[in-house]
Structure formats: C-alpha cells, structure tokens
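Listed below are the structures to be examined.
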Structure 1
Amino acid sequence: MNSTWFRRFTTAGNGPRLVCFPHAGGSATAYRPLARALPADFDVLSVQYPGRQDRYCEAPFTALAPLVEAVAEELTHVLAEDSGRPYALFGHSMGALVAFETARLLARGKLPGPQRLFLSGRSAPDVRISARYDLYDDADVLAEVRRLGGTDQTMLDNPDVMEMVLPALRADYRAIGTYSWRGGEPLAAPMTVLVGNRDPMVTVQQAQAWREHTSGDVALKVFPGDHFYLFDHLGQVAAAVTEGLLTAASAS
C-alpha cells in the first residue's frame, strides 16, 4: 500500500480489514491503541486527514463533501488491490459522519461495500444540531475541546502546541458546521452504534436514530463515560468491533 492517507500501526493480517476515521482535530494515531487491542489477523488502517502530523503542510479540508470524495477515491484504490477481503469502517465523532458518507459514496461504485459500519459518539446525520460550529472562533473551539475532554488538557495551555493543532481543529469544526443532510436511500450494511451514556454531544436516543439509515441490523452499544468513553473501555470496544466484524464476515 502506497498512500499518504492511511497508516498501519500493526502488522497487516490476513483477516478482515477495518478502516478507522478520526474525530475532529484527531489524527491516525488516535486509533493505535484500538489497532493493537484487536485480533492480530485483522488489518487495521487509520485515515490520516491532511493538516496534521506528517501531513501538517497540507491544507486541511473545511467542508465534508470534498474530504469524503478524497478519502473514498484513495480507499477505492486500496480495496481494489485485495477486492475479496471483507472490510468495515469505524468512525468516532466527526469520523463517524465521514465514515458514513464514505460508505454511501462507495456504494455507488463497482467494488463491494463495507460489511459493517461502526459509528461512535455521533448522532445520526438527520438529527438537528443547534450548535453553529462553522461560526466558532478559536476560543469557542478550544472551549468545546475542553468540554468534551479526551485530550491532554495541559496541551491546550501550550501556545506552541496550539499553533500546530488549531488549523486542523478550526477546519474540522467548519466542516462539521457546514454539513447538511440531503437525504438518500439507506445503506445495506449493518451497523454497530457506540455511545457513552454521559456524552454531552449526543444522547443515546440520538444515537439510536442511525437505525433509519440502514436496511441491515443495528446493534446499539452503550458504555459508561463521556464523549471519549472509548479510551477508557478499550477492551470492550475492541470486543464489540470483533464481534460485529466477524458476524458480518460469517454472514457473507
């Protein structure tokens, strides 16, 4: 695989492939712990959006649609190299939305679609959100990051670090804020929806609304914790992903 868009943090196995999409401001390394907690025969790829880490010099996307188009195009090349391998998509927060829209775009192509979607920490796309993230200035973005947690809070007080991180955060919040659901046919792929029971960004009821966006089965997994519950329950999250992906693979 030769692509600037994907990172592997474990040896590529011969089993199912899982493609992971980071949260707003996040990078591919956010999924290193999950990749290492999953079965060794899984092939786990983490998406590296432009504007962060080794892609820092590239301009980050400020709208979701072109980001999805770029990811889908790159992913199509990767999948075509091994078209018989089952794969699934995992996205957390903004990443759940990018994963979902990527799956919709892939469904229009010639390659098989994902066997399952794992959508974490995000309401369904048609759930109305009152926050105008696209109007947030830097202070608003940082306040939201502090509210959601999941980041080393001392990092937010380091001007040098913030100078590196803010451009991507600012762009991602604009992309989320300008996204609008335009309707469409439900996906055929089943879903596993994961959410923390104290997530200030999405309620369990809002997470359940994903059921309207697939004709397949939907498994809802509720964990104790806030928006970044998955870092505190890595083993249980890995077990849910393993169960869902192996179930999907055996059903195909």
Structure 2
Amino acid sequence: MPLLCLLIAFANPAIFCLFVSLVLFLGLFEFNRMGLAGEQRAEQIGAAFAGTLVAPLLYYQQAELLLALLMAIFLLLALLFLYNLPPIDKFQGRFGWLCLGLLYLPLLLGHLIPLRMLAEGREWIFLTLMVIMGCDSFAYFVGSKFGKRKLYPAVSPNKSIEGGIGGLFGSVLAVLIARATFLPTIGIVDAVLIGLLLGVAGQLGDLFESLLKRACKVKDSGTMIPGHGGILDRLDSLLFAFPLVYYIARYAYGG
C-alpha cells in the first residue's frame, strides 16, 4: 500500500501503467496457481502474460483492440490445452478457471489506467484507498466488539452484519474526509452515496475472493506478501471498487 501511494502521488502515467502491469501479472499468476496448483503450468504462465497486455492497451487508448486480444488469448489457450491435454473430466474446470482469471483481474484492475489518466485521477484513487481502509478498519473493530449475527457464514464465517454496517460508516466517513481535504467538488449528499456504494462494493469484493479461496480450499490466495497472504488478499475489495470510481469520476464529475 505505501508503494502504491508513492506511485500515485509522484509517478507519471507511463510508470504507473508499468506498475499496474506488474501487479496484473503477479496477481494472475497467483490466481492461476491458486486454482490449478502445479497443473497446466505453460497455460498458467501464458494466460498471466496475455492478461497483462490489457494495461498498455488501455494506456495507449486502444480499447478497441481488447476484443482482438481476448480472441487471441482464447485461441492460444485452446491450442495449448489441445496440445497439452489434461484428463477430459478436468478440462472444463481448468480452462474455465483461467478464463475467469482473465475477466476478474484485467477487467476490474484495468480500470486503474484510465482512472489515473483523468484530470483528478490521483485524487479519486486516493479516495478509493481511503474508503476501503476505512471500511476494513471500522468493520473489524465494530465486528470484534459488537458482532453477533453472521453476515455470510458459508463464505466468510468471521464476518458479521454489525461489522458490515460499521464498514459502511467508515466508508462514508472516508469520503467526507476526502471531500474536506482534496476533493471539494463532491457534494455532501454525493459523499454519503459514494461512501455507501463503495463500502458495499468493497465488502462484496472481499466476500467474492473468500468464495474463490473456499472453492480452492486455501486460507490465503498466496504467499507473495509475508505475513499478509497474497496479492489478491490485498486487492480483493479494491477490485470491485475501482471500476465504480472510474465511472463516477468520468461521467458524474466530467473526468
């Protein structure tokens, strides 16, 4: 998180794009490994490299080439699976997992590139980070002290409804602080609505990643961040929030 803050504050869009590309590659590699372990290694690496190309395409404003890229990735994966044929009853799960990763990470995290290139892109990214940190912090403290009713025990047994409500309060508070310090264009009513929307999105992103980990029977998505799990464990809430922030900043506030 500190490195991301420094890059947002001081790096130009090109350097920021390189950073997002690196995160995309590592995140995709981690995602693929989480679902497939040591199987289909060539396909895992190929999908990770291919998904990383989304970032430079968006940086150079070549969004129309995304369809061509997705087509090429699909054909490449199909050829790799035909060449390195897994057990037939495992094909749909392995192929589908790789395709899911290419939607989950490049599609969602890729919004960071056009968001950063907006006139107030830095400010909106900082707002998103503040909201997610505020949501996580308040959800944890309120849930620890007052949590009694389970939010979604089948997916995340430690989360409570009380913690989720506390997280929404923290999200709204974070947007109000951002409004008072570096984004004065946001109105009071808008700040509350944005905080609630991003708070819900962040918690849904957290739950979705928990669902993925439960499906894979793992506690953490990886071990790339010692003591904190994997990259996806740090990005889960942000992945659902960044696209919403981009469309709010771009269309509600004119970019």
Structure 3
Amino acid sequence: MSGFRAFFDFGAHPSGAAPLRLSPDESRHLCGSLRAREGDIVDLFDLSGRVKRCRIVSADPKCAELIVEGDIPVPHSSMRVYLAQCLPKGKVFDDIIRQSVEIGISGIFPIFSSRTQVRMDECKSDKKCSKWRARVVEAVKQSANFCSFEIAEPTGLGDFLRSRSGGFDLKIVASLRSGAKPISHILNSCGSPNGVCMLVGPEGDLTGEEYDMAEAAGFIPATLGKNVMKCDTAALFALSAVSAHFC
C-alpha cells in the first residue's frame, strides 16, 4: 500500500485511456495539501471496491495525471453489514459516516422518522448526498478501507421497512423498550447470516408506533446497555459489536 490515496471514478473513464486525470479537488488535495510529486506512487480507488496502483507523471495541483501500474486486490467479505440511521441534526451524521467506513460496514441507509429534525426537498437532498459521498471518500483515504461502500438515497422509515429491509437475514433495532435483549445475546444465537441491518433511532428515539413497525418488519429489539446513548454513540457501539462478532 502506498502512502498516498486519491479518489477516481473508474466507471466514467474510457477503458484503456491514459493518463488518468484527477478532478481539480483531488488534484489540489494530493499535489497541493499532501505535496505529492512526480514519480510518487498513489493508490486510486472508487467506492465500488476497485483500486489501482498508479504513478504520478504530472503533479499539477489543478489537474494531476497518473499512469496505472497494476491492480490492487481488495478482499471482499460475504458478510454485508448496513446501518439504517435516522438522521440526526448538524454534523453528527458526518461522524457516523466516518466511523462506519473505519469499522468496515457496507453502507448506510439515511432515514427520516417522525422525530428527525432534518427535512430535505429534492434539490437539497442531492446536495446532501454529494456531501455525504465526499465524507465517505475522506474516510476511505484516512482508513485505507477500500471495500465498496454505499450511501443510499434518504427515505422515510415506513418506505425503508417496506421496500429496502427485506434483503437481510438478521435485522436488529437499537431499543430502549423493556424486554429488549442484549445485543450480544442476539448475535450469539443468530448463526451465520449473509446480511445484517442495524436500525438506530434519531435524537429523541423512535416512537412506540415506529418500534412496532420495525418489529413487524422483522427487526429484533436489542438493548445496548443500561445507559442512554446519543444516536452516534449508539451507532458506533452497535456496529462495533456486530463487526467484532463476525470478524
């Protein structure tokens, strides 16, 4: 693995064309902020799990050019772990994205629930999704976790439960309800699922009706301990527990 990493959309690049030209933002970060120079080795990645070892042939901070020297194999796990996160306000979701990439899950479903304070029209949603994707890229650069990662389009909780949550063998909702089982007990009794989805409520938690909807859709209520956690702490705790159990 090289000391430099940069994002590149291989899907938008004509097959076999050379050299590869980075975007202005990536060029500025690589050759400006990081001071990479001609001849330096860079690992170029996209968010679908493709990585190529490249060499800089033009260290232009406005349009860096690189040539491909080979592919870097990325190990892919058959275990898919996703977070369904009811959107918090402010920059908290940025931290959740970074932590999720570092832990190594496969993606995040941003969710609107009745107590989420974030509301977006279509235009603002596009801008938010672009920003979230940029946060994923930053986290990949920092962590060198090159496995594919998906940020889904934000959707309402009901729509998510009806149309997006059916593809998981194990579904867990972080719950403050009485009777919820410790997450460790659930994981120890679940066997070897191919896909896991962890649902975490917003600031203020899910409503009773939303808990009922989640459980009706197959989500098992799990307690994360005796303390009440903020949503970003709960997400980190739950995903760490799931990842540690199946690693």
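If distance in nm of label points 7 Å out along Cα→Cβ at positions 72 and 224 is computed to be 2.3, which of 1, 2, 3 is the source?
Checking each candidate, the match is 2.
One of 1, 2, 3 was used to compute helix-only ellipticity at 222 nm (-39500 (n - 2.57) for each DSSP H run of 4 or more, over all residues; to 500), and the answer was -25000. Which one was it? Going label by label, the one that fits is 2.
Taking distance in nm of label points 7 Å out along Cα→Cβ at positions 24 and 96 as the quantity of interest, name the structure among 1, 2, 3 where it is greatest.
Working: 1: 1.4; 2: 2.6; 3: 3.3.
Result for distance in nm of label points 7 Å out along Cα→Cβ at positions 24 and 96 over 1, 2, 3: largest is 3.
No lab work stands behind these numbers, since they all come straight from the coordinates. Worth saying up front: this structure is predicted, and the values here are computed from it rather than measured. Cβ atoms are built from the backbone, for glycine too; each structure is taken alone.
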